[in-house]
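Please find the structures below.
Quick note: the coordinates plus some simple rules give every number you see, no bench work behind them. Keep in mind that what you see is a predicted model, and the values were worked out from it rather than measured. Cβ atoms are built from the backbone, for glycine too; each structure is taken alone.
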Structure 1
């Protein structure tokens, strides 16, 4: 249990991430709030989110090439330093009263562009700190930090916005990256892994990473499963506000409780994996996917607030278990010299398709209603995972019974 904490480098990394992630969540509240104050338009607020994640969808593979070509700690030192710039710029323009909507869009695009290099390097760096044996535990602890920060960060941001104003949230986020930078600087004795040759053309490196994911059946199918769930079943920020307002009639406070319940479920799932890594076995992963779908379907038909809270708690628990298990299995199977590019594909599947998923969910909710949109998304995701289970059963079977990892030709 908690084997990842045996590693000094990972303890430093986790400490830095705790502080930095809280700051990130504070900005995630402040940025759309500032956009809303300037525009009073829900559509324009949504475009801020799309602008932040679109670079990951379009360019994350380039970030994977960089992660495989250079030392990952060096890449992360650069990205963490660069993250401070758009945050501090937003602090300056908002604190002086010169903020304009286009400035928020530029900051969002800048943050997303840095993210396309940061996410593959950060995801693939974990195994260098803890090794394969403690990887699942480290991923679970990372998820615990993320979900704890998702509760603490917005709550702190709300208080700060009410007491001191939006600019302080941007300043706090900019300063929080210093913790991650210091943690990276104090690391030592990292393994010298084989990296991609510098002479190989970038397009060739991109093709090799994509070819590996396509030919390694478990990795490829897990990426498909994660992408489908992200596209159809992770649209909580699009649909849950509609449930709170139009279906359950619980207002803004109820909306907060619904999101909080799902966040607590995700935190519980992450802690379960942290204390019991065996909970990440492939068969359990499949059943977690089915429970996730069932919980979303119950939520879509519920008109009782208490039942809806329980359904979202279960959905959050199953979601984080499924996604963290996929992360662990993909990283464990993938060779060291390809891990950055494969984790870039993972970032595209999990994060990059977010704007597309939000758009389709919003469109379905407009054409039909929020419950129908939620149910359709859950059924599509469940059907795809069930189809994978029936046609390629080794994907959700124990590793020893599945095919050996295949290298691209």
Structure 2
């Protein structure tokens, strides 16, 4: 079967994604925040260790710190965490020691208590301790003056533990990116509107709520501008408000051929907007561009109106672009993991568009990765999407798939997981 979509000039998903990424520059604004609020933020300035970690030689075990090698030792004191031994061990002397406590001066090994027998102050052992055994050396983790984590890293919980151990109380991070989210359409009604008040053809504005939830999971600051009517002056007001208060604007609907002429006209008046036809299913119509403003510009992403299409294009196209905007390309959201799985049901597909069908994948009793699609695969069907845990990715040039065929699956990552 001929690739009729290619003949009609559809842009591939890969080309569209790369074009988006290449055309975006990361934000540069910074803020200094307490370390406890830094999880998920992007480090903007170096953090240099002001001390060694560990700050002194310390014990890896509960037991005895020993000076030299001897058949037996005289115990002359103890070293506890936070309460070091006040003195110096001489050959054949020992000090009781707990995990994390400073190794006394003169000690060169630590014997774990399970190997020790104490009779009064005389210590004997079931086996000798080797020089350096069970001692954590000063600075073996971090040296004074060392950079603790690279600039541009997304700060994770282990980073916070490291920085806290080094005494870092606050860090300078890139500011959060801001998204303006709005819906346009006379048929859209806010969630909470009584069903009795819905007119013929009215629908709830589900896209905006779902997109907001997705962005908030990714630590994006969201300005929710609500629903706006299909009126040119109102649309212009909405886009100007969104542009002036955010780094990027996301709308859904009004990007298909012949739909919402007001939206297209206003966007073209306010900035540079391209309306793309993508070789993707669901989600062929997509818009991307820039809305200039006094202090720079706001990026614009126009997603399809069908709810599944809006979520798929957000996940596959917009989120990689936001990685670049956040300054965390390759860190903010890892590239989708792809697995091979055996298909549990036949799938009908025409060549021409990369198809992201919603499926459920798992390992069967034989340990084989399998996948079955969930529900009707229409771009308006949300119930099957809600039951899914992966995309079944069918290549652009591919056709029908039969039960038992091997296909590619992408298990959901945040914000779908």
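Could you tell me which structure in 1, 2 was used to calculate helix-only ellipticity at 222 nm (-39500 (n - 2.57) for each DSSP H run of 4 or more, over all residues; to 500) as -27000?
Derived from the structure labelled 1.
When FRET efficiency 1/(1 + (r/R0)^6) of positions 58 and 394 (r between Cβ atoms, R0 = 30 Å, to 0.05) is calculated, the result is 0.00; to which of the structures 1, 2 does this value belong?
Traced to structure 2.
Work out which structure the value 133 belongs to, where volume of the Cα convex hull per residue in Å³ was derived from one of 1, 2.
1
For structures 1, 2, which has the highest computed value of relative contact order in percent (Cα under 8 Å, 6 or more apart)?
Answer by largest value of relative contact order in percent (Cα under 8 Å, 6 or more apart): 1.
Can you tell which of 1, 2 yields 0.00 when FRET efficiency 1/(1 + (r/R0)^6) of positions 74 and 346 (r between Cβ atoms, R0 = 30 Å, to 0.05) is derived from it?
For FRET efficiency 1/(1 + (r/R0)^6) of positions 74 and 346 (r between Cβ atoms, R0 = 30 Å, to 0.05), the value 0.00 is produced by structure 2.
Determine which structure produced the value 151 for volume of the Cα convex hull per residue in Å³, for residues 82-177 alone, calculated from the coordinates; the candidates are 1, 2.
Traced to structure 2.
Among 1, 2, considering only mean count of other Cβ atoms within 10 Å over residues 306-313, which has the greatest calculated value?
2
Of the structures 1, 2, report the one carrying the highest value of distance in nm of label points 7 Å out along Cα→Cβ at positions 114 and 386.
Checked 1, 2; max of distance in nm of label points 7 Å out along Cα→Cβ at positions 114 and 386 sits with 2.
Going by FRET efficiency 1/(1 + (r/R0)^6) of positions 154 and 242 (r between Cβ atoms, R0 = 30 Å, to 0.05), which of structures 1, 2 comes out largest?
Top value of FRET efficiency 1/(1 + (r/R0)^6) of positions 154 and 242 (r between Cβ atoms, R0 = 30 Å, to 0.05) goes to structure 1.
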